[in-house]
Structure 1
Amino acid sequence: MGSFLAAAVETRDPVVLIARLTRSEPLINERLVLPAANRVSFEFDTIDARMTAEEARATILGEADRSRLALLKVLTTAEHFRYLSGAEEFRDGQWYSITLLPRGQLSGAFAWASSLGDDGYEENVPLVVDEIQYLFSEGDSPFAPVGAAVGNLRVLAQVIADTCKFPERAIRKRREAKILLGNMKVPQEIIVRDVGQASFCSALDAHGNEIFHLDAGWPISYNKKTASSRPKLRVSDVPVILSHWDWDHLHGYHSIHGLAGGMWIAPVQRLGPGAKRVATTLANDDRLLGVCSTVILAGPVRLIRCKGLAGNLNQTGLSVQTTLQSGKTVLFMGDADYDLVPPTMSLLPDYIVATHHGAKFSGSVVLPHSGSGQCVVSVGKGNGYGHPSSVAIASHSSAGWSLEYTREWGGSPRGSRYLGP
């Protein structure tokens, strides 16, 4: 049976989504003179708006069919997005109603949507934006009166946003997380897996057995072309340390066999409908440990909560420092800037996984422990963002890092890379 998105395209009907903005990332084009000419990828975690509040809650909490959850990407300029939405500024954690039409029915900003299927968000339905209506930001005060149509959508969106709060039963799990980390063996090396435009690493012992995973990424629909042509991964259900709740770090929950069955340590963050469904499923099985703490040091792992702007998933996640059997250390930042780890809480690493797939970042690059070190960039060829950035690569190189890539680069074939021993 086709998705509600595909059905709308077939019948030429509009699609209306309640959408949480999870990411807005400028496409890298470093040859442009005017930065304002750069387009921005606006990405949303969404749910079909054609349902009651009770139906929406049941869908998000795993009590109803998941296929009415969807991810959405809109490609336009920042200026045009503000014009369309009526929002003076855009930032992660804002909620919108978005109306889309099949391509060819009107001109406008291009969009791509994917409903949640058996293997995750794999379909890629091309659409065009008809209307974007800014509704509210998380933490807003009570609403002022508005027109009936917008008001009804805003009430539905508020119910959805309230439902998407981090599962209460999984919060304040610092003690349990510390015990779990403290019982882990010290790894010999870290494998940065070739998962295209996504993030998925694993700590391995001397026999190649997995000890824990760092992130759980697999390319979502609009970066599906960057995935490996090899059969999908099957991994052990060892613990997962999730840097943040962004889908290119999380999608393997649906797409990689073995990831859904283990314990998950994750930052307590505000979530969209699809991410909340994952968190609820894990929490109901007592397999989600939500971390609010600044630092957890246990076993071979040091977890540090990044202190970025509230609501920004990238900058408020977990950075992970892992000590190997050799005594050397590996730093994994997810998508956060290196400066968000206070120097007093960190060790200068011997190895790093480049933050945010080699994208531009603010601040400086962390320095290698001995003046030089190995850095791996987890990135997919032909991704929709233009990663990696030549500016970011130059910054890493000048700081003393020797770079390798999971994609084809400089004559080297694509493939997984190893940090250690």
Structure 2
Amino acid sequence: MTDFFDALETRDPAEREADLFSRLPKILKRAAKAPGYAERLQGFDLDGIASRKTLATLPVLRKSEFPALQRAAFPFGGFVPDAPGSFGRLFTSPGPIFEPEATEANPWRSARGLHAAGFRKSDVVLNTFSYHLTPGGFIMDSGARALGCAVIPAGPGSTEQQYELIEAYRPIAYCGTPDFLKILLDGASVAGRDISSLKRALVSGAAFPKTLQDEFSARGIEAYQAYATADLGFIAYETSAREGLVVNEDLIVEIVRPGTGDPVPEGEVGEIVVTSLDPRRPWIRLALGDLTAVMTGVSPCGRTNLRIKGWMGRADQATKVKGMFVRPEQVAEIGSRHPELGRLRLVVTREGETDVMTLKAEVAAPERNPVVSIGATLLDVTKLKGLVMLVPPGTLPNDGKVIADERAYG
């Protein structure tokens, strides 16, 4: 089978639905062995949770809750049935949120999405997602190697070294943010470096507008996007149909009204809630804080699973900048380190095809406050470079918003 990863992708939707919900009660009982889930699932007839209607009666677990939950019960907040030592790798991602990686092949379910993007056995893959503490690099790495690809664990940054690796190994495929792929392509054109071996890409972690997709295509690279998170791995992925993202197998995806656990009608924009049928790391109604909508019908590519429109913004104030989440708690931390500052507002925009964030800070005497030190704190707390703009008191809106995502999404 060349077009599809396996037969699961083309099965009748009713057959898939029946399979998922026949397996769900066993997963719920497994999850309930962890004290955090035991408390949340107490009083429910877990054998009776066998449909979308009954699943919707279970409480939503918000990803934004996890930093506090994990501080109260290190390391996983009481939501993992097994001990940390039984896993293969242990990570942290901004928040902080701690995540384990299982020992089996393809633990993040990424191989299916990479296959849909054209990755095949014996391909050489340049992986520019970070391998340092966070799971991003390993999410792509494990899926590519499960397909039989050879992976260059390049990580982000150091474009000169990236060019040397590309010219030496001639990778055909790229994994990373779309922003960094553009940086590599633009830099290679200026420096006269040969990276023409790159022909396909799987990008994630940042907005991927059609203008950028078309630019890559014009440069000989067919790039597809995936919707993935550090806790769940691949949730949905783009296919050759270029019509939305197909939900991965072994996941139950609901779209709910933001701030609630109530499913919305098909086509209505709402928050993504995911239940994972992974007995080692079960997620039961995890609300990710991302907005999307279900697309009607079946993908023209032949895959029959649910399709979503892709990332359409945030249901809460946390947002993703250059592949990294930035949270209101981090803005508050900057304020605590600079008590001379008043109201803060982190504004996220795009210039060209790159995410840009600007910290706007009210201060009584802007001329006496060094922008450089505040910028250094911004970098230290968020791990991202940003601009700092000092403004007089009373300039920023008094609306409680500390992160304003002003990027446009279609």
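A compact table of results
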read-out: Parent structure of the calculated result 22.4, given that mean count of other Cβ atoms within 10 Å over residues 19-26 is the read-out and 1, 2 the choices; value: 1
read-out: Computed 49 for percent of Cα pairs over 17 Å apart, for residues 267-306 alone - originating structure among 1, 2; value: 2
read-out: Structure with the greatest value (metric distance in nm of label points 7 Å out along Cα→Cβ at positions 43 and 347, set 1, 2); value: 2
read-out: Which of 1, 2 yields 0.85 [FRET efficiency 1/(1 + (r/R0)^6) of positions 11 and 131 (r between Cβ atoms, R0 = 25 Å, to 0.05), calculated]; value: 1
read-out: Among 1, 2, which structure scores highest (criterion: FRET efficiency 1/(1 + (r/R0)^6) of positions 299 and 379 (r between Cβ atoms, R0 = 30 Å, to 0.05)); value: 1
read-out: Identity of the structure behind -5000 (criterion: helix-only ellipticity at 222 nm (-39500 (n - 2.57) for each DSSP H run of 4 or more, over all residues; to 500), calculated), options 1, 2; value: 1
read-out: With FRET efficiency 1/(1 + (r/R0)^6) of positions 203 and 219 (r between Cβ atoms, R0 = 25 Å, to 0.05) derived as 0.95, matching label from 1, 2; value: 2
read-out: At a computed 33, 30, 20 (semi-axes √(5λ) of the Cα gyration tensor in Å), which of 1, 2; value: 2
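Coordinate-derived values only; no laboratory data. Keep in mind that what you see is a predicted model, and the values were worked out from it rather than measured. Cβ atoms are built from the backbone, for glycine too; each structure is taken alone.
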